[in-house]
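Novice: Once you scroll down, you'll see the structures, which are given as C-alpha cells.
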Structure P
Amino acid sequence: MAIEVATAIDGQISEDDKKTWLSIEEFRTKHQDLLDLTYDEAVDISLEELKVMKAVDEPLWPELDRKREDYIRIHGEAELDDEYEDDDNFEDEENE
C-alpha cells in the first residue's frame, strides 16, 4: 500500500518515522522478497507474527477521548437525519 500511495502522489516512503526517505524504487528493491509473496504466503506470515505481537496503546487515544467528551458536552450528541438512521434505507438510496 505504501508504494501505491507514494506513486499516486509522486512521493517517497519513510520507514523510520520520517528520519530518512526512500524513493519508490529503493523501497521496492529493499523489500522485493516481501513484494513477491503470494497473498496466501503473506497471510500465513501475518498470522504467525500476530502470535508474538504485543498490543500498543496509542498515546493520543486518551486525548482524543477527552476532546470527544468535551465536544459532546458543548455541542451535544450528533443527530443523524431520519432518512439515514436505518442502514437499509441508506443502501437503497445508493442503489437508485
Structure Q
Amino acid sequence: MPNAAGPFVPDAFTNTSYGRGITWGLCHNTLAGEKGKRHSVLMRFDCDLSLDVHDPEMKQHTYYYPPEFYYQHGLSKAQRERALEAARRLREQANQE
C-alpha cells in the first residue's frame, strides 16, 4: 500500500455488518520531481485486501519508492481485465439503483 492511501470501499455505505475489503484506491505521493522541484501527485493503487479477490502476485512486494517506480510496474493483463470488469459491474449496479 502506498503512503496516504484512500481506498475505494464499495460496501462502505451499504449497512453491511462484514465488509468485503478493498482492491484499489487513490493516494498521494510527495516524492515526485527532482531535488529542488519536488511536488505531490495523485496516484491510483491496486491491492488484494479483499475477500472476493485472491491475487498472490499483489502480496510479493514491500517497497517505498518515488511515483515513477510505481508507474513502471503497471498491472498484468489479467489484473487490468479484472479491474475493468469490476468497474463495469459497479457501473451496471449504479445504473440499476
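Novice: Supply the structure label, taken from P, Q, corresponding to relative contact order in percent (Cα under 8 Å, 6 or more apart) with the calculated value 21.
Specialist: Clearly, the read-out refers to Q.
Novice: Among P, Q, considering only percent of Cα pairs over 20 Å apart, which has the greatest calculated value?
Specialist: Comparing P, Q, the top value of percent of Cα pairs over 20 Å apart belongs to P.
Novice: Just checking, which of P, Q has the largest value of mean projected area of the Cα convex hull in nm², for residues 31-70 alone?
Specialist: Going through P, Q one by one, mean projected area of the Cα convex hull in nm², for residues 31-70 alone peaks for structure P.
Novice: With FRET efficiency 1/(1 + (r/R0)^6) of positions 7 and 55 (r between Cβ atoms, R0 = 25 Å, to 0.05) as the yardstick, tell me which of P, Q scores highest.
Specialist: Q
Novice: A value of 13.1 was derived for mean count of other Cβ atoms within 10 Å over residues 23-30; which structure in P, Q was it taken from?
Specialist: Label of the originating structure: P.
Novice: Okay, next question. Taking -9000 as the value of helix-only ellipticity at 222 nm (-39500 (n - 2.57) for each DSSP H run of 4 or more, over all residues; to 500) derived from one of the structures shown (P, Q), identify that structure.
Specialist: The correct label is Q.
Read the figures in this text as sums done on the coordinates, not as results from a lab. Keep in mind that this is a model prediction, so the values were computed, not measured. Cβ atoms are built from the backbone, for glycine too; each structure is taken alone.
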